[in-house]
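Input: structures, listed below.
Bear in mind these aren't lab numbers, they're just calculated from the coordinates by the rules spelled out. Quick caveat: nothing in here was measured; it's all calculated off a predicted structure. Cβ atoms are built from the backbone, for glycine too; each structure is taken alone.
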Structure P
């Protein structure tokens, strides 16, 4: 019997999904990216060698099909850079990488619009990666997107590009007062990609359906984190796509009854990149210590991540939004040197108590006061431990507390960046 497992980040992103996906892929036949774009950064460390992926699924180092599905907005130059980099490491792509013909394309004008908007917002900037993701999704919803399949029809591509560029350049010059993007240069560059990319293009929904009918194990890879979901995240400080597990269905065209379980990835603490609410943020020496030991810098942008205590209130919302059936706790070893570790168990906002992240205004969230439960630190190394029984008792207690608070089983624990640094309690594809 085949299994389909969705992997999502259950916080604000950067939870360590890439490593877990790479590890799980050994039991799979295919790995599928179903949303986001090259604003994602999934870091893999295999035998000490580090690779950061932005578009290509994190299972690429395994002998599996790697699929970029229709929910992904595609920046072709970034894709080609990744392919070239991975080919230099001996990875082959023909007959292994499959791109949905329905992927909306990210063009230079999308990137220019993204940057111009952030600059115009000034101190109110959302903190996007500036890579054109938001404008590309806007065009998709407004029914003016150019899809990958359009690139393979030169006249159709030119016609759609002309209409889209007229709109983009009107905004750039009249609203944002910046230089327009040269349409002919975009047309020439993007059409030059057509012959190279065509062998990878297919109807990925039909391909996935054939894999399912052949009893294949399939892993669905989310990008960013559930608390950045455009509908359910900390709006407007969110990404432009649905990052929750339901997007695995709409982002691939595979119906929801085909999925068996959802693995939520959570750090043993909490981080956030860019602006937006962060109730458990630590602006002190402990926060600096966590950031330093955890090497908390964005894999895509290099921006420093804000660090804080584990937030069970926010995590409960992710459990609800994603139907998370299993948890993987990452970066446990980052907490090794702390005497005391806190977990936020409730929020207090204007004398109201919340146990799950509330749907309230930003002005109210800014008044949030977390209530913490304190746990004794273990003050010894957990780095590289692969047997749960060998963890310090205090670390076991901490994990048990998270499991109890979230009413969800912890099935995996990451104790270091390398693929081998993992404790596995449940085999999701067994």
Structure Q
């Protein structure tokens, strides 16, 4: 299995690192019936560090004001903080300019923005949208709706038995008819890491634009949009140790400039009369109404917190723990892993004969271990592997070996119960 990065630490250093990180998460201190919380659902949403909680609390208590609207000092300061947050996010993903950063309600909202704006303007009958068989519903349904409206065709690149992308099929499907390739970076249901740099290069060679769903990858590896050369990239703050209610759409300047507004209202305009409205330049064009000010402050705090820790440290610790978790799961009789691609991280999906995924989650919950059970908003993936649902344990920066030991012990207990 490939690692997310080649950095390495000693076992002692990793233990110290995880303890120091975990201590910064008040949400992990809960004890239920004498059992501490083993939170293994970070692919759904991450817990929040004190740095994020404090930044948002301080802003609400001492600094809060509206943005882009007032000339008084508090409003000017809030506006500065909000736009500083945009610059922080741009730096975090190495965007060339903060003007390429659009704040949205989340990753799903960002993808829908592209579908309703860019795609409606640029796609026609005979064009194709290429996605993969491992996509989250948020990167399927908007394109189905778009295809119905524009007459474009949605085509799907299949996945192999190990959960990796069928690269030969991708090459065969990629031709001059494909105008947009929209694909997940790390699959939330499988943990598969797609080679997006290579796929982006191939798509551009055929004249297609590329949208990356980075909802999972944004918290697990360094994202450099200039290096990837993607045209568009979307992610949510709440999977990045930040708050809910805010996400990001990155877009190359020419792409954003070619997109009409999606929502109308205040602040996305240049001039309004009853006869005609002219619109602001991006990113303001796509941020109608009062924005999620406090949430932007929280997102910026999360980005700064992660940057201070360092990606080498984060990915080394997570890779080590992922290998430890895989070794532990391998000791459970009859457990079947769903998603065994050579390049994977973060997510561990599995089924156990005789037990529905929900049963496994319930048994583990009695041990105060939190995992996800269901189709993970990826029903086509479940159909591909012939299962109605999977149990999914997913790692965060705060996860440790004790969490994994308790998971394995709980699953062994469940295996006995459902044997």
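Points worth noting:
- Identity of the structure behind 2.5 (criterion: distance in nm of label points 7 Å out along Cα→Cβ at positions 106 and 202, calculated), options P, Q: P
- Of the structures P, Q, the one that 0.55 was derived from, the read-out being FRET efficiency 1/(1 + (r/R0)^6) of positions 130 and 354 (r between Cβ atoms, R0 = 35 Å, to 0.05): P
- Relative contact order in percent (Cα under 8 Å, 6 or more apart) from the coordinates reads 24; which among P, Q: Q
- Ranked by FRET efficiency 1/(1 + (r/R0)^6) of positions 138 and 218 (r between Cβ atoms, R0 = 30 Å, to 0.05), structures P, Q are topped by Q, which has the highest value.
- Among P, Q, structure where helix-only ellipticity at 222 nm (-39500 (n - 2.57) for each DSSP H run of 4 or more, over all residues; to 500) as derived comes to -8500: P
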